[in-house]
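Just so it is clear, none of the values below were taken in a lab; they were calculated from the coordinates. A quick note: this is a predicted structure, and the numbers were derived from the prediction, not measured. Cβ atoms are built from the backbone, for glycine too; each structure is taken alone.
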Structure I
Amino acid sequence: MGGLIITGLLGISSYQQHLDDGLDSSYETYSSIVELGDGLASLNLLTFIAGFVCLIVWTRKAFRMSETVAVTQFERRYSRGMAVGGWFIPIGNLFVPKRLISEIEQVVSVGANPEKSGFSFKSQSIRASGTWWWGLWMASAVVGRAASSIANETDADGFLTSDAYFQSTSVSLIAYATGIASIVLGIGYLGKVTQDIETIQKNQQQVTS
């Protein structure tokens, strides 16, 4: 995403330069930057898909681990099947995965801390970083779609207007920046939940050994 931000800024600058001087050389520079940006966008899409799959796998494993925690499991709102299925429910995938992960966070926070033994997992607070991560993740997706919609605006001859190009690229830059922020927060947040899970696993190994 960092590369997309750089190429986006360079694309705006080079296209403006072409509008100012009207030279073929400046247009070729602009075209080269656009081609590079398209290549990075394809690579970013593959990375996004891989990250999405990893997040689903993590959610399923985390849920299964949380089932071993000595809490009142029947109070949980979501089932194991929703750990995967929740990501694919139309509209529901905007909030179900986050609520499910928050529930996992609450359960494992009890299991990882002996002092919380016997506590209701529902009484546990949810990390703000998780809420920010999900909010920015959703915002990035919405802004990205808005950029795609603007990019479809053409003139009477069917060519992309200069205003549409500048607007769509600028909005895309916002989407990329928001996406980077969500990734940073998400890694930190999921890392903390994973630490609680690892603590639970170590405690269980000590009991069985």
Structure II
Amino acid sequence: MDSREYLLNDGQKEIKLNRLSLNKDEWVEFLNKIKNDSISIKTGKGEVQISPSYLNNVNKKKCIPLINNANLFPDKGNFIAVTCGNLGNLYFRLHWALNSCPQTAEFSKDVNATPEKILSDFLKWWKEVKSSKLTGYIAISKVNDNKFRINDIAGFLSKSIDYEAKVEVKSEDDYDSLHVKYIFPWVWASEVCLKLSNDKVIGLPNDKGFISII
């Protein structure tokens, strides 16, 4: 088990978070722990009901981005995130990017371009998009030249990912590999948009998810 501390700040509150990265055996043991009725799982939004569907969703993403530690991992702090593998890492990043915490962003390790360059290249491409378009597995729908959504940038970024390997999923490892290809553009786009909005280059999404250039 590896651990790393974060001091997260979304502009409204600060939280010290200890992220625990588990191997596959530790992850299975962790899931078995939280099945136990005596374990209290609390998130930033209250207590979570531990149900088969909840556990399935957690295992699918290999990530719980924020829980109250309680007695799960002694001496690891009050708030922890628990992840497993590359997929868990991506969902951890995506969650915090969408919750306006830039401290977990790692897109600079994945993308060889500045956020401003990505935005510039996206806008050139965006002008050529007439109405709707399927890029990779991500559908975009253009309704305005000057407004776009995070998923539109995700569609643009997904062009650099090979989606041709449409093979039957036979194991959890195969599933993770394919899922990583899908979730990666969403993570990149969310982290890039967060950086650009913090730098006052673009606005925050409105109530319909549209982003405008400032």
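Consider the structures I, II: one of them gives 22 for relative contact order in percent (Cα under 8 Å, 6 or more apart) as calculated from the coordinates. Say which. Don't skip to the end; give the middle numbers.
Details: I: 22; II: 17.
Checking each candidate, the match is I.
To test your reading of the models, identify which of I, II gives 2.9 for distance in nm of label points 7 Å out along Cα→Cβ at positions 78 and 174 when calculated. Could you put the intermediate results ahead of the total?
Values: I: 2.9; II: 4.6.
Of the structures listed, the value fits I.
For distance in nm of label points 7 Å out along Cα→Cβ at positions 22 and 62, find whichever of I, II sits highest and give me its label. Don't skip to the end; give the middle numbers.
Numbers: I: 5.8; II: 1.3.
Max of distance in nm of label points 7 Å out along Cα→Cβ at positions 22 and 62: I.
Given that Cα extents along the principal axes in Å, derived from a single structure, equals 56, 45, 30, which label among I, II identifies that structure?
Details: I: 74, 31, 24; II: 56, 45, 30.
The read-out comes from structure II.
Could you tell me which structure in I, II was used to calculate helix-only ellipticity at 222 nm (-39500 (n - 2.57) for each DSSP H run of 4 or more, over all residues; to 500) as -13000? Present the calculation step by step, with values, prior to reporting the outcome.
Details: I: -26000; II: -13000.
Of the structures listed, the value fits II.
Any idea which of I, II comes out highest on mean count of other Cβ atoms within 10 Å over residues 6-13? Numbers along the way, then the final one.
Details: I: 18.5; II: 11.8.
If we compare mean count of other Cβ atoms within 10 Å over residues 6-13 over I, II, the biggest value is for I.
Which structure, out of I, II, was distance in nm of label points 7 Å out along Cα→Cβ at positions 110 and 182 calculated from, if the result is 3.0?
I
If mean projected area of the Cα convex hull in nm², for residues 30-85 alone is computed to be 3.8, which of I, II is the source? Could you put the intermediate results ahead of the total?
Working: I: 5.1; II: 3.8.
Label of the source structure: II.
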